[in-house]
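A short reminder: the numbers here are calculations on the coordinates, not readings from a lab. In this text the structure is predicted, and so the values were computed from the model without any measurement. Cβ atoms are built from the backbone, for glycine too; each structure is taken alone.
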Structure I
Amino acid sequence: MVVAVVGANGQLGQALQHIAANHPAVQCHFFSSKEIDITQVTSIEKVWHQLKPDFCINAAAYTAVDKAESESDKATLINVDGARNLATICKEFNTTLLHISTDFVFDGSKTTPYLESDTTNPQSVYGTTKRDGELAIINTMQAYFIIRTSWLYSQFGNNFMKTMLRLSQERSALSIVDDQIGSPTHAIDLAEMLLTIIQSKSTAYGIYHFSNPGSSSWYGFAKKIFELNKISILLHPITTSQYPTPAKRPHYSVLDVSKIESTFKVSIKKWDVALEQHANEA
């Protein structure tokens, strides 16, 4: 099976590169945004003509949540037009598309985990572009898996865990938001899930949620990171209003993962177990 991975240098792209050798049945070809610019149809087409991939993993996205508020054109170009361009070429070449989306498509007003069928109501430019990217794919092709995930972290790229570890070297105390609840998700676990979907040869296309189950606040997540890394630091829980940001974030964005677990017969490890398991890799 030939797989084109777009956005190879991002956090998820690097996680996929890290595990690719463990899956010899899957031939992954990695493309950075310089090698495939998803905002240009011709850039995608050129590679597809040569590679003729069976699957495409779209790990390319504009993910600077706060910056997106003032760069909506750029975010739209990558997250909406880029997604549509990939879907168009994938349809033309009979390539199955695996596209990564986000918990930010929801408004966070629920108090129980979000289902794939729940109404989207993004509260930020980033969330809106990701929701519109989903719709662009749905309206273009049939053979897609849209995987919404949340609070992605790992030893790769820029993420909350790496920021915490860096700040702990620079400061003796940190104030962390304690009233936003979500599910921290390890990028390697998401990468493994994507390759599981590909190897299943499933045609159960549609939207799926994937995260490490259980929930935490950012404060709880930080606390666990420092505990596991045996770092002593003073942590202060604060409210969202005490830490204003340009983009509004959902107060609650835990994802229900029962659909992906039952469809692909997997059991996803809880977020704290995943954090502990991967702690030595940071």
Structure II
Amino acid sequence: MIINKNRILSSENKKPILYDVYYNETGNPQPVVIFCHGYKGFKDWGAWHLVAEAFAESGFCFVKFNFSHNGGTMENPIDFPDLEAFAENNFSFELDDLDRVLNEIEKGNDNFPKKISTISLIGHSRGGGIVLIKAEEDTRIHKVVTWASVSDFKARFQENTAAFETWKETGVTHVENNRTKQMLPHNFQFYKDFKKNEERFSIKRAVKNMKVGQLIVHGSEDPTVSEKEARAIRSWNPESELKIIDGADHVFGAKHPFEESNLPTDLKNVVEKTIEFLK
């Protein structure tokens, strides 16, 4: 297996993107899967490397990357030393980052297989919303899969609450990162960017207009994003497939750090169902 880790995608006047590529060179055109992490997530979280290996063993080229404003740096991609970038993150940046990764794969470089066939997207949690929007608006996408995805970005802002009004007045709010114990800042520009692009950022609109194959995977015991959100996404596209993993949580039994060499049972189930759908 070829594993190209921590490759840097640079673009003029934009923050660099760190990415990993896993594949087996066959000489034949290979299907590519791009994986998008969620809120407070990163490409090296938990068992994502085992997920990547499982896809590569099944004949895919698996690409995972850090969003440019996720708080990580090229030197330290796991902890979040760049809180200034985290504060400036928004959905526009994340969709642009995904576009840059797509462009790089299309253009090709020594980190990718010589020939590619199709490109599909997988998004976890907030990354699920990102890939649904991208799959609807970009004709390069073959199929789209969401794992424990959110169904509505707007609801997360909790408009008309005291906390929201304070955020608006002060220009910044903080959320604790349980993993690093940091207080992570969100500048109010995050909400302003959402309002400016509210129609584009409507997951419901994107799913209702979806023209590509769509798989929705969710755990029945997800404490972070309710199973109801998966069922809402399914209701907006009757052609989509819904798989509920009985008893599974938000990360399908994984954790960070993940020391074991095999995928947790629930995540293995998710990976198998996804590979079956994408083949």
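Taking distance in nm of label points 7 Å out along Cα→Cβ at positions 66 and 114 as the criterion, the top structure among I, II is II, with the largest value. If mean count of other Cβ atoms within 10 Å over residues 74-81 comes out at 20.6 when worked out from the coordinates, which of I, II was used? Clearly, the read-out refers to I. Using Rg/Rh (Cα atoms, Kirkwood Rh), for residues 130-265 alone as the calculated read-out, with 1.03 as its value, let me know the right label among I, II. It traces back to I.
When relative contact order in percent (Cα under 8 Å, 6 or more apart) is worked out for each of I, II, structure I gives the greatest result.
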